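A.B. asks: So, here come the structures, one by one.
What follows draws every value from the coordinates through simple rules; no lab data is involved. In this text the structure is predicted, and so the values were computed from the model without any measurement. Cβ atoms are built from the backbone, for glycine too; each structure is taken alone.
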Structure I
Amino acid sequence: MSTLELQDIQGIIVRGYSNLEAACFVLLSIQNAIATRNWLGSLADRLQNGHDRPSETCLNLAFTYDGLKALGLDQTTLETFSTEFREGMTQPYKSRVLGDHGDNAPVLWDWGGGVHSPPIHILLMVYATDEVTLTSFYDGLAESFGSGGVALIRKLDTFMLKDEQGGFREHFGFRDAIGQPIVEGLSKAGAPDNTVKAGEFILGYPNEYGLFTESPTVSAERDRQNLLPAGQKGAEAHDLGRNGSYVVFRQLGQKVQDFWQFLDGITQQADGTSNPEARVQLASKLVGRWPSGTPLVEAPDRDRSDVKDKNAFAYYHADPHGFKCPMGAHIRRSNPRDSLDPQPGTQTSIAINKTHRLLRRGRTYGTPVADSLNPQDMLQAEASGERGLHFICIGANIARQFEFVQQTWINNPKFNGLYSETDPLVGDRAPGGVGVAADFTEQAQPVRKRVTGLPNFVVVRGGAYFFLPSICACRYLASLS
């Protein structure tokens with residue numbers, strides 16, 4: 001196991017900054033490359049590294065492909081980045097892969113999509129202990145934008161939802177941020193089945209195949225100050241990617257009242273009155289967990305507060321037919337655990353799953369429909385405004401991780417032996433032009449149940465792929481001439 005160079009790794013890879021409850025994500029465009037390189041040089045020493053835990057504020061940053069190009073990185077070096085990163089998120093064929101059409105089409109996005117959308121070059125991830133501290137910290141950064149040669153495209157605010165137990169929630173009311181992988185080499189330890197090689201998330205380290213994921217490189221001639229480490233292919237190439245990674249950022253708007261109104265209608269009693277218990281139970285089947293986060297595999301009939309470890313479960317032996325947690329439930333699609341062919345229920349299946357894991361670092365945004373996050377309160381509230389999730393995930397291989405999960409598991413109508421079904425929460429309702437996929441099946445004996453006519457509960461509002469450089473790579477980018 002390689003020792004992680006935490007002082008050079010940006011901290012967002014190592015931790016989600018749960019102690020910093022206020023955050024904003026800032027999208028910038030480069031107007032003057034020389035000024036921006038100087039500005040980047042001044043920021044490099046302020047970037048939060050992975051070794052030190054921040055106390056009050058912290059900053060991390062990332063670049064789009066167009067951003068690196070605008071900064072002045074040469075074309076030969078640019079072509080060493082992954083194809084997915086270079087092509088971006090909005091190519092027509094990519095929209096088909098990701099399900100970004102109809103209401104999710106990039107031309108309708110608030111940022112990052114369409115020919116008339118301002119180019120996104122830089123992402124600043126800004127965190128603080130509280131909103132007052134965040135405002136002060138952000139204002140100080142914003143004062144330098146003009147002299148730093150960058151223009152503000154959009155400032156994306158966040159709003160952290162927490163329950164009485166201190167757990168994180170999302171706007172539908174469910175406990176979130178539970179099923180995270182443990183990165184080998186960091187201080188946190190856990191079950192081997194959930195511990196993943198660092199190279200799956202950080203370039204320059206062995207991945208689950210025992211190999212090094214392809215990393216962007218710079219010719220030695222273009223790094224005469226030796227700011228970068230030597231590459232895997234010898235002294236003639238320096239490693240621009242080592243200790244860095246790729247970031248997928250998608251702003252996902254949540255139609256909270258539509259979600260609960262649909263479920264309320266489906267579960268009404270014969271006399272037309274609401275059935276709150278059945279409503280929550282069906283919602284939990286769509287998710288795969290109860291609102292508390294307890295997995296259905298551990299508690300199929302009712303929520304249980306005595307299940308302390310909400311991530312210690314598998315599917316194949318405990319629930320091979322989906323009688324507890326439906327085969328198409330959101331968490332069963334996004335992380336199938338031990339249920340993958342060709343040898344479900346074995347270490348081979350778990351090993352395959354590990355090659356597609358995502359390290360999530362997102363934050364919710366917008367005020368809740370109801371502060372209680374109780375479905376009945378949300379149904380009765382007079383809601384306005386936009387709310388949802390700034391989905392952020394980190395992975396060394398965009399194609400094998402995010403895009404694979406989105407296409408092969410989330411948007412696959414044949415996933416797990418199903419037919420004409422995609423992810424009930426975030427899935428494409430017309431995947432690949434094969435017709436409508438708006439059903440959801442509850443496997444049961446003697447007769448299964450099927451929900452039909454699922455609408456879109458989540459809509460994409462923006463998105464882009466970013467490269468998250470190491471701190472020494474930031475210094476190199478600042479040195480370009």
Structure II
Amino acid sequence: MCDKKNVLIIGGGLGGLFTGAFLSKENCKVTVLEKNTIIGGGLQTFSRFGHRFETGMHILGGFKKGGVLNKMCSYLGVMDSLKIVELDKDCMDSLTYMEDGKTYKIAMGRENFIESFASEFPAERENLKRYVDKMYELTEEVDLFYLRPEKDNFFLHSEMFLWPADKFISHFIKDEKLCSILSYMNPLYGGVKGHTPAYVHALINVFYIEEESRFVGGSQQLADALADVIRKNGGEVLAGNPATHINVEGQQIANVEAADGKRYEADVYISAIHPCSMLDIIDEHAFNKAYRSRLREIPNSNSAFLTFIVFNEKTFRYINHNCYYQQDYDMSWTHGEYNDDTWPTGFLYITPPSKDGIYADTMIINGVMNFDDVEKWRDTKHGARGADYDEWKLKHQEKILDKMEQLHPGFRKCIKHVFSASPLTFLDYYNTKDGSIYGYGKDSENITYSQISIFTKLKNLYLTGQNVNLHGICGVPLTAINTAEAIVGRNVVLNKINECEANRG
């Protein structure tokens with residue numbers, strides 16, 4: 001049990017803050033060291049031209065009554081403070097393919113999701129039902145996804161659990177075009193053909209099929225609320241104070257040096273940053289060469305190029321769903337395969353909740369991009385990357401706007417301000433290897449290699465965050481429960497979350 005342990009968390013992103021909040025509720029004294037002056041990691045927002053923009057948390061799920069995030073945030077006492085709006089039930093997502101100009105509208109909810117595709121592909125109706133039913137079955141194999149306490153017995157997953165996601169889809173669906181369409185959420189988890197496991201595809205899809213929503217006013221509110229939980233329970237969240245070195249003595253961490261010149265000592269240490277970033281600051285003898293090599297060699301998910309737009313007043317209608325664009329149907333699994341002439345092969349664009357709900361104030365466009373495109377500027381700093389970088393970024397920004405003009409004729413006339421961010425921005429602010437937005441990619445061909453444990457060989461060091469289990473607003477808070485329970489006891493946090501939910505009625 002925790003018994004008033006001192007816990008030091010390196011990284012004040014989604015994983016570090018959720019883990020810290022859970023531990024602070026268990027009477028631990030939590031200190032969080034965050035590199036950036038603004039806490040939150042992917043929850044960070046920033047202001048430009050009088051408007052607030054998201055950096056990463058564009059799409060939410062699990063916040064409706066009975067949802068896993070609703071239960072967790074209610075237990076932590078922050079749910080009622082969050083401002084969230086649900087997307088349109090009859091169209092939570094739209095998919096437009098430039099190849100034939102066809103737009104598909106995807107409805108929220110299990111049966112509605114099936115019908116959205118069955119109405120366009122009636123011959124596949126029964127296959128669609130079997131496919132969706134099997135996705136839900138795969139999620140049932142993950143107790144934590146439903147906040148169920150860990151079982152005592154040893155459990156073996158079903159055969160399809162670790163199939164490649166593309167093989168899983170085509171096992172049920174015969175129409176090749178529909179197979180591609182059903183992969184439309186790939187940009188949300190960096191899906192790679194032949195490698196991304198079916199269970200990742202199932203967990204992400206089911207999570208969002210059940211509900212999609214957005215923060216009103218930005219996701220920073222969740223980061224601030226979690227930090228308040230830590231502080232109210234006697235802890236600290238120190239922004240702009242990165243850990244600079246982790247000192248190891250024997251088989252445990254002795255202390256952590258930070259930018260403020262202090263050495264922080266604790267009973268337990270948690271790394272909530274990318275494992276490669278952790279290796280950069282920890283004593284080399286802490287881990288053997290094989291483990292260090294593995295952490296550095298696991299393939300990372302893609303990065304992104306973001307375009308931010310401020311509209312002229314009352315010129316572009318607010319869209320209360322997520323919009324996916326793709327050039328061709330066969331590009332669902334190849335967004336990261338492009339050249340200078342073919343980029344972007346696809347992107348996601350959204351209009352955050354606006355003032356009047358009728359006209360959009362802003363838009364964010366998220367396109368997959370590889371870090372190789374900006375490799376030559378790796379060692380430059382924000383605001384001082386040079387004229388050639390500015391020219392390169394403007395060229396890619398214009399390519400995005402050209403596509404938007406095709407999708408929405410007259411789009412450029414609606415724009416008041418436009419600016420963009422490249423993979424270098426994610427490298428600087430997320431502190432992830434090569435600016436990866438989802439951390440390590442999971443590989444069905446070698447799942448034990450690509451999956452890392454919350455435990456380390458150092459007896460007082462644990463890991464948390466998107467590199468451990470599943471990324472994003474779905475996976476990171478669940479991993480936080482795993483990490484917290486490794487310290488306070490199995491099922492301790494889960495049982496209290498479920499007890500709190502039962503008392504709410």
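A.B. asks: 3.8 is what came out when distance in nm of label points 7 Å out along Cα→Cβ at positions 6 and 118 was calculated for one structure; which of I, II is it?
C.D. replies: I
A.B. asks: When distance in nm of label points 7 Å out along Cα→Cβ at positions 214 and 414 is calculated for each of the structures I, II, which structure yields the highest value?
C.D. replies: Between I, II, the highest calculated value is found for I.
A.B. asks: Which structure, out of I, II, was helix-only ellipticity at 222 nm (-39500 (n - 2.57) for each DSSP H run of 4 or more, over all residues; to 500) derived from, given a value of -10000?
C.D. replies: Answer for the origin of the read-out: II.
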